[in-house]
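Below are structures written as structure tokens.
Here, each number is a calculation from the coordinates, and none is a lab measurement. Source: prediction; values computed, not measured. Cβ atoms are built from the backbone, for glycine too; each structure is taken alone.
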Structure I
Amino acid sequence: MTGQYPKDFDRALQIGRPPNVVKLFPNSKALLVSGKVIDRAMRAKGKAMTIAANGRSYLIIRGVVAAAQRANAAIMIEIARSEGGANPYCAVDYWDIARQVDQVCNELGITVPIAIHADHYGIKKVEDVGPAKREIPTLFEAGMTSIAIDASHLPDDRNLLANLELAPYIPKWAGLETEVGEIKGKEGLSTPGEARFLIQGLNAHDIFPDWIALNNGSTHGIEESDLGIQVGLTAEIHQALARYEVSGAQHGTSGNNSDRLREIAAKTNTTKANVATALQMISWGLEVNDYGNAATDGDGKFIKIAGEGVTEELWAEMTAYADSKGLKGGNFKKLNLPFENKILGQPKEIRERMSRRVEDFVYNLLVNVFNAKDTAPLAIDAILTAGSYDLGPKISRLEDPSEWTEAKIIERAPTVNQ
């Protein structure tokens, strides 16, 4: 993995790392960058999206960054609030994920740009906004370079107002994702009207998200039906937002086959694709299908491949623990926290085969599905062109702030789909 650094890497390293990263890792050779850089690279290539890999474990992180280096692709490593927040089910958390990625990149000689993303910073009720104002700055102090504010469980007006209220606590240079449609719309799906309402209201206040995430038929965790992501709906909503230059963030890619994921890259403005559950299952050594869904036997139990992933002894211990806690299906994710140290305590050859399995899966996604191959130089070009770690917004303000006061937002919200 080590070797000659690519052209312009050293200059990008000097100017492309945000100030929080420079402060934390002053002597690092890891190119940790704003999420904006990753989005711009995918847009520069066109019809490309990259992985935003949930680093639920240290070995997953190792496999993902190794795959990115092989593919010469700019990527994102993320952890969600439920996974690594104050009440986590993973050992990797909001406050140490940047340190883990930085360490692995320096050890392996990784030269591709990587953003560190706080995924799904959930605001489930209005009362969550106050504590978020205290906590969000600590994430950036710990090395985050991007964040997703997810207030999509709230009504449209409260979603927008929560985003507006939290914006001052997010660095201007950082990548920013917003979300709409968690529980609204026909069959629970997002609509062009509510997506436009959110983006227009933010634009009026000089807030320019890099991505919008939709409820477009995706599910988190293990896919239980073949309905999957609605590509046509996604394209329709992206087209409705075209003048605002916001890209798509696709959640819940586990459970959608490669052809559908290729279609998302080719037919929508998606540049970021979250992958979580598949990587966890693959690292453990479970049998998976084309898109990372773990196979089950006649009793509904996951099928462990002998000689892959964790040792057979450790898998037996993990499944016994799951049985004792009543954990089934997607809830196997709760094995991450109690078993991370036992996983890291396995022999080197076991740890390496776990990471290598993740690496091979992610490499195939980046090169053969997401069209992200050779996007690392495009990310570096974006930094050098800007001459800074701060790429700035893709557009300027288009909306009149006087039309987007709190009172008018509340008044307008009931009509967003009319």
Structure II
Amino acid sequence: MTAKNMMPYVEGNSAIRAMFEEGNRLAQIYGKENVYDFSLGNPSVPAPEEVNQAIRDILEEEDSLFVHGYNNSNSGYQDVRQRVAEHLNALHGTAFTAENIIMTVGAASGLNVAIKTLVDPGEELLAFAPYFVEYGNYAANHGATLRAVPADTVTFQPNLEALEEMIGPATRAVIINSPNNPTGVVYSAETLKKLAQILTDKSEEFGREIYIISDEPYRELAYDGVEVPYVTKFYNNTVVGYSWSKSLSLPGERIGYLVLPSEMTDFENAIQAANIANRVLGYVNAPTLIQRVAARCIECTTDVEAYDRNRKALYEGLVDAGYECVYPEGAFYMFVKSPIEDDVEFCAKAKEHNILIVPGKSFACPGFVRIAYCVSHDTIVNSIPAFRDLMQEIKEGEEQ
């Protein structure tokens, strides 16, 4: 019999994955080109050729036992971590060393390692709605509770007034995600400064550290020259989780890292605890070959222009069809106001037009839907008539 503690996860299985599986079913019926699947944030731009070349070079140039063996440290290869630290320092004016970096099995494992390291069972995390659906599962997996800070549905910047009221003696961390999934909004430096001051004041009030866990897999996907501020420069008690899943189109390789600044409270114990968490959660160490690939390709980027082209075409097409949209500054998602009150019902109506989108309810922000525009440009262009027909059907239904 399945363990009882797993049943809530089964019952709340991700709507994103469920919609993706539905897309596969519809594609078999109608043909893939006639199904507009915007459900999953799976990069549509190939990995840079440098990645494939790096894999070939590493296998030819480096010792096989070394490349495929266990790392001496659960943190990952020393030289890879030093390369990551130097890269971050060059970009952001920070002063990290290899000792501040832990290589992880993508961003998801990094967040779980961070939560297990910092948060005790019974404590709570706060996250700004809308947020990635799995955060609640990550918190529950470590005996903690995730509470949603209500969304500012005008700007979709963090609702700091609501956060300040919600922080209490059980609050241990705030999860942030910028560029944001699902809105594409980038949190401004001004917002981060205000957030840091609130957490500093509340930490003093309650006599305990309150951490920021910054989830940053979309950092390189920003448009129109928008700057994505680096959070550790505003608040010492920050842990940054990063992944190359989007920046190098490597979601299946599961490679990322955590940054724990030396300035954070109790750093020495925290970094040791994070190493142990990396092991006891079953990750042991990040995939070894891809660690070395990431180090060689750390200056490479994906084709952001392809996503930008999709962003502009989708936004223009939807607005012209009568939809209200948040214009994304980063990532590859568009958050669209549902033209009917029930966003789940709207997604069901969209499916009748072979459009697969995810309800905002899944991101703790009902009344909206998420469209992942990391698809072919043809899918964007060909979907617009279907979106028009969907809107027309809704308007005609309202008139009856």
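Which of the displayed structures (I, II) returns the greatest value of volume of the Cα convex hull per residue in Å³ on calculation?
Greatest value across I, II: structure II.
As an exercise: distance in nm of label points 7 Å out along Cα→Cβ at positions 88 and 264, calculated from one structure in I, II, equals 2.5. Which structure is it?
Going through each structure in turn, the value belongs to I.
Given a computed value of 18.0 for mean count of other Cβ atoms within 10 Å over residues 240-247, which structure among I, II does it belong to?
Traced to structure I.
Taking FRET efficiency 1/(1 + (r/R0)^6) of positions 368 and 384 (r between Cβ atoms, R0 = 25 Å, to 0.05) as the criterion, which structure among I, II has the greatest value?
Largest calculated value belongs to II.
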